[in-house]
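Enquirer: Take a look at the structures listed below.
No lab work stands behind these numbers, since they all come straight from the coordinates. As the structure is a computational prediction, the values presented were derived from the model and not from experiment. Cβ atoms are built from the backbone, for glycine too; each structure is taken alone.
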Structure P
Amino acid sequence: MRNNYALCLLSLMLIVSYKASANEISGISGDVIALKANAASTENLIFKYDQSDYLILGLPYVYKTSIKTIGDVNIKVQFKNFGESRITIKDVSKVDLNKKDRERANAEALLIRAAIQSYDTSISPSFYFKNPVEGIISSRYGKKRFINEKPRSPHLALDIAANLGVEVSAPLKGRVILTGDFFYTGNTILIDHGFGLISSYSHLDSSIVKEGQMIQQGEVMGAVGETGRVTGPHLHWTIYLNKEKINPENLLKDNFLQNLFKASQDIL
C-alpha cells in the first residue's frame with residue numbers, strides 16, 4: 001500500500017522530479033514540508049516562490065522515527081512525544097461497542113476513507129487558513145489517547161472547546177464532499193480544498209451546508225455541539241493532506257507558506 005502512496009499522493013501526476021541534496025530532508029509527525037521541484041505540472045499542488053516551484057506534502061504520524069519514501073526522495077519523519085490525554089466517557093456503550101454499533105462505525109469509517117481519496121484539481125488552496133471557531137484549545141494534535149483508562153489511537157486532530165451554538169466557519173474555501181451524523185464524530189462536515197487538502201469538522205450541533213456546495217472562506221457552516229462520542233461541547237478539527245492527518249495548528253501560524261519555502265531552501 002505504501003508503494004502506491006506516491007502515485008495516490010497527487011492526482012494525474014505528470015513528470016515531476018525533486019531536487020535533493022546530501023542534506024537530510026526531515027520533519028516531525030504531522031508536519032507539512034515543501035520539496036523543490038525541477039519540473040512542475042498544473043495537475044499537482046505546486047506553489048511558486050522566489051522563482052522556484054515547490055511541492056507541498058503532509059507527513060504521517062509515526063510511532064517511531066522512520067524513513068518514508070515519496071517519489072525518489074527519502075524523508076525522515078521524526079517521532080515526537082506530544083504528551084497524553086485521558087478522558088472519561090460515562091456512556092460506556094460509546095466505548096465498548098456492541099455488534100450493531102461496531103458495524104455502523106466501521107461502515108462510516110469507510111465512507112470517510114472514500115471521501116478523502118478526492119483530488120479536486122479545479123480548486124487551488126491558498127493555505128492561508130483562518131481559525132474555524134472562537135474557543136480554547138482543549139486537546140492538541142498527536143496526544144496519546146486513553147479513554148476510560150484504556151489506550152486508544154492517538155488524537156490526530158485539534159479540539160477547540162466552545163459553548164454550544166458558537167458558529168463554525170470555513171477556514172479556507174472548498175467544496176463540501178460529505179456530511180452526516182456519525183457514531184463517533186456526530187454531526188460532521190468534510191470539505192475538499194483541492195489537490196488532496198481536505199478538512200473535517202465533527203461533533204457539530206447543527207450543519208447548514210449540503211454535499212456538493214461550494215463554500216467560501218469565513219462562511220458559516222454550522223455550530224459547535226456535543227454530538228457523537230464527547231465529554232462536552234467542542235469542535236474536533238481534522239486536516240488531511242495527501243491522505244495523512246496533519247497538525248491543524250501549524251496551518252494557523254503567521255507566514256506559514258513563506259517559512260515552509262525558506263526551510264526547504266535551507267536544505268537544498
Structure Q
Amino acid sequence: MQQAATPIRVRVFFDIDGTLLYTDGAGRVAVQAALEAVYGTSGPIDGYIFHGKTDPRIVVELMVAAGFDEAEVRRRMPRVWPIYLRALERELEVRRREGRVTLLPGVVELLAALDSRGDVTVGLLTGNIEEGARLKLAAAGLGSTFELGGFGSDSEDRAEVARVALERSRPPVGDAEPVTVVVGDTPEDVACARAVEAYAVAVATGRHSVEQLEETGADAVFEDFSDTGAVLSCVLKLAGTEDAAAGAAGHGGDR
C-alpha cells in the first residue's frame with residue numbers, strides 16, 4: 001500500500017542576490033547594456049541601488065531619472081529583456097569561469113537540510129525576471145533546486161510578487177495552508193513578507209548590516225547561514241512545527 005505524502009507545513013521563499021549568491025555585478029552590467037541598446041542611455045546607473053527592487057522597477061526608475069516619460073519607458077520595456085538576458089548569460093559565464101559567481105556561506109547546507117524534510121518546501125521570491133533568476137542559479141550550481149516561486153516578471157511590485165508565489169504554492173484541497181517564511185537580505189524583503197503576513201528571516205550577507213536589518217522588525221536576523229542548525233531551528237520554531245524545540249538552543253544564533 002502506497003504511503004500518503006507528508007503534508008507541507010512550511011514553505012520557505014528565498015531571495016537570490018545577496019541572500020543565496022553573489023554574481024560580482026553581472027546583473028548591473030547586463031542591465032546597463034540593455035538600457036543603452038533600447039533607450040540610448042543607462043541613466044544614473046552608477047549610483048543606483050538595485051537591491052530589493054524588481055527588474056521592471058529598476059528599468060522604470062532609471063529611465064524616468066534619465067528624463068523619459070514613464071509611458072514611453074513601459075512601451076519600450078519588452079525590448080529590454082531579450083538583450084538583458086543575452087548580456088547576463090555572457091557576463092555570468094565569464095564570471096563563472098573566473099570563480100566570481102559564488103554561493104554565500106551555509107547556503108548549500110541549509111538548502112539540503114530543508115530539502116531533507118518532507119514537510120518543508122522551498123521556493124523563490126525575487127525581483128529578478130524568471131529567466132534571469134534561472135540563469136543566476138544555474139551559474140552558481142543551483143539550477144534544479146527551486147521549482148516554484150514569484151519573480152519580477154510576474155509584477156513590478158514586490159508585494160504582488162509574494163502574492164503570486166503564495167498562489168502558485170497553494171496546498172491540495174483539504175490540506176492546511178502552510179506557514180510561510182520569507183528569507184532575504186534587505187528591508188524590502190522584510191516588507192514583502194509582512195505584506196503577505198509571512199514570517200521574515202533576514203541575513204546580513206548583502207549591503208545591510210545586522211543592526212540595520214534588526215531595525216526592520218524581522219523575526220530573526222543572521223550574520224550569514226554558516227550555522228545550519230541554528231537557521232533550521234529558527235525556521236521550524238517560527239513555523240511552530242512539533243520538533244522545533246529539539247533545536248531551540250540553536251535559535252540563539254539569530255540576532
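Enquirer: State the single structure among P, Q that was used to calculate FRET efficiency 1/(1 + (r/R0)^6) of positions 55 and 199 (r between Cβ atoms, R0 = 25 Å, to 0.05), giving 0.80. Mind dumping the intermediate values first?
Expert: Numbers: P: 0.80; Q: 0.45.
This figure was derived from P.
Enquirer: If mean count of other Cβ atoms within 10 Å over residues 159-166 is computed to be 20.4, which of P, Q is the source?
Expert: Working: P: 16.9; Q: 20.4.
Label of the originating structure: Q.
Enquirer: If helix-only ellipticity at 222 nm (-39500 (n - 2.57) for each DSSP H run of 4 or more, over all residues; to 500) is computed to be -12500, which of P, Q is the source? Walk me through the numbers before you get to the answer.
Expert: Details: P: -4000; Q: -12500.
Computing helix-only ellipticity at 222 nm (-39500 (n - 2.57) for each DSSP H run of 4 or more, over all residues; to 500) on every structure in P, Q gives -12500 only for Q.
Enquirer: Quick check: -0.33, -0.52, -1.16 is what I get for log10 I(q)/I(0) by the Debye sum over Cα atoms at q = 0.08, 0.10, 0.15 Å⁻¹, calculated from one of P, Q. Which structure matches?
Expert: On the way: P: -0.33, -0.52, -1.16; Q: -0.32, -0.49, -1.05.
Only one of P, Q returns -0.33, -0.52, -1.16 for log10 I(q)/I(0) by the Debye sum over Cα atoms at q = 0.08, 0.10, 0.15 Å⁻¹, namely P.
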